[in-house]
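What follows draws every value from the coordinates through simple rules; no lab data is involved. Since the structure is predicted, the reported quantities are computational estimates derived from the model, not experimental observations. Cβ atoms are built from the backbone, for glycine too; each structure is taken alone.
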Structure P
Amino acid sequence: MGILSKEEFLNDKELRRKILEENTVFIYPTDTIYGIGCNAENEEAVSRIRKIKERKDNPFSVIAPSKEWILENCEISDEKALDKLPGPYTLIVKKKRKSVAESVTINKKTLGVRIPDNWFSKFVSEIKVPIISTSANKSMKDFMTSLEDLDEDIKNEVDFIIYEGEKKARPSKIIDLTSGNVIER
């Protein structure tokens, strides 16, 4: 497990290949807090995250490669909601088709999608693959804002960490477009 800067990560083509082709699990910065992620199409990698987070039943959200990806793969009841992206929001939408591994949504007909307002979203857009977007913590524990508060068990289970200093925000707001509810965390 290595700790990388943004520049080190962006310059390492081999790591980017591993995200696409292997069951790589990593921690990355967003516009709010640190997330733990993997290729959301890779069933084995998603299962690894479930085990690491000790999260059996709740679905995961994804960083979508683009708004176009969201429109192609999801039913959007209010397309104006997409104007919130990029930003600190997760939109809960209905899935149109299978676009992520089944264990991402745990057989639900909905998917949480977001596009953080930071450089990592550009990387996701370039690889054109959704990435799991869930907080870097064990279920029901505090979320990661710096290396100092990262759970040691999680640190030991991920393949690498992209670190850019302390985050001073809260997790994204969830807007459920299937029910109209806004969920504050």
Structure Q
Amino acid sequence: MSSLPVHGNNMNTKTYEPMLLMDFTDPDTQTAWHPINDGVMGGQSRGEPQFVDHRLVFKGVISLANNGGFASVRARDQHHDLSAFDGVLLRVRGDGRSYQFRLYTDAHHQGSRIAYATTFQTTRDAWLELRLHFSQLQPTLRGRRLSGPAFDPRHVQQMGFLLADKHEGAFELCVDWIKAV
């Protein structure tokens, strides 16, 4: 649970309960997830969402052939107003690689959806609870940072994970849940 002070004349504090965004127990939640890999640009990386023991397992192989080097999964049809929160809390078990967590709103640049991304480091075979603040999110498009627009937490439409660490080989990220905090 996160306590966020509400500043004003009375200096009271208000406690905000975390809001569960994904826990992967609902089959409808599972069908929302789909892969988007570097094959869209000629690459040969493979990554896909799997669901094991009510957890998302994002796994595959990164290949740098044909200017490739990324794999991702996204949950579409999300409609969240996260304006009462300042970040997300993830429970993940990784392989020691650095992954991106991404949120998508209705923001576009040159006709393409902007990803608001932040990177997190995993520890091989260890469960971690990671708090990622919205202030860490950087607008990106096709691997390039943009100067804006700023992330608007009122209009979250998709969320996802991406691996693009320029290291070939197998990868696996297990996600237990995602909460807004």
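Descriptive notes on the structure:
- Origin of the value 15.0, where mean count of other Cβ atoms within 10 Å over residues 20-27 was derived from one of P, Q: Q
- Ranked by FRET efficiency 1/(1 + (r/R0)^6) of positions 124 and 148 (r between Cβ atoms, R0 = 41 Å, to 0.05), structures P, Q are led by P, which has the greatest value.
- Comparison across structures P, Q (criterion: distance in nm of label points 7 Å out along Cα→Cβ at positions 60 and 84) gives the highest value for Q.
- Origin of the derived value 29 (relative contact order in percent (Cα under 8 Å, 6 or more apart); candidates P, Q): Q
- Of the structures P, Q, the one that -500 was derived from, the read-out being helix-only ellipticity at 222 nm (-39500 (n - 2.57) for each DSSP H run of 4 or more, over all residues; to 500): Q
- Test item: percent of Cα pairs over 28 Å apart calculated as 16, pick one of P, Q: P
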